1. Out of 1, 2, which one gives 26 for relative contact order in percent (Cα under 8 Å, 6 or more apart) as computed from the coordinates?
2. Suppose you compute mean count of other Cβ atoms within 10 Å over residues 44-51 for every structure in 1, 2: which one lands on 15.1?
3. Given a value of -31500 for helix-only ellipticity at 222 nm (-39500 (n - 2.57) for each DSSP H run of 4 or more, over all residues; to 500), calculated from one of 1, 2, which structure does it belong to?
4. One of 1, 2 was used to calculate Cα extents along the principal axes in Å, giving 65, 21, 16; which?
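All of the numbers you see were taken from the coordinates with simple rules; none came from a lab. Just so we're clear, the structure is a prediction, and the values are computed from it rather than from any experiment. Cβ atoms are built from the backbone, for glycine too; each structure is taken alone.
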Structure 1
Amino acid sequence: MVVLIVGADRLGNIHEQLSHEGAEEIIHWSGRCKTCIKRAIPKRVEKIIVFCDYINHPLMGSIKRQAKKGGIPVTYTKRAISYRSDGLLA
């Protein structure tokens, strides 16, 4: 599974957690990047995880629109892994 993570400056152990849950490739976009708003979600992405406390509003809207148009499931969460007891890919 290819996962796009949007938000957070550093992933820390989130990369390890996602790999353990079955993610084969992880793409990371910082939520503070103003030019990221114009980026297109890669076609190979199967799941998007948005860290809401580390993303600007225009980028959030862009991701939401593109994901809806492409039929890609999106998980909105806080950055802390402990916030999601069922895992990030569930």
Structure 2
Amino acid sequence: MRKNKSAIKRTLQSEKRRLRNSHVKSTMKTKIKRALVAIEKKDQGQVETLFRDAVASIDKASTKGVVHKNNAARKVSRLSRKLHKSQQAKA
């Protein structure tokens, strides 16, 4: 166990951050999965809102530093490509 005051504080801070980061990342993944399921079902009413919600969650995780900005951009790009492809197939 840590002995000096600064090491104890650092340990507590990193634990708080770890919990916060895992929550943000888990929420992001859940929203992405919901959007993908809606795209697969071709549920046009929900697709737009779930897609916007997923993109907002990805951007928030990137801003907070939970995921790298290029990783976030790649996730958004892949999600939007699937959305666009499903809309093209419908038309």
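1. 2
2. Matching structure: 2.
3. Answer for the origin of the read-out: 2.
4. Of the options listed, only 2 reproduces it.
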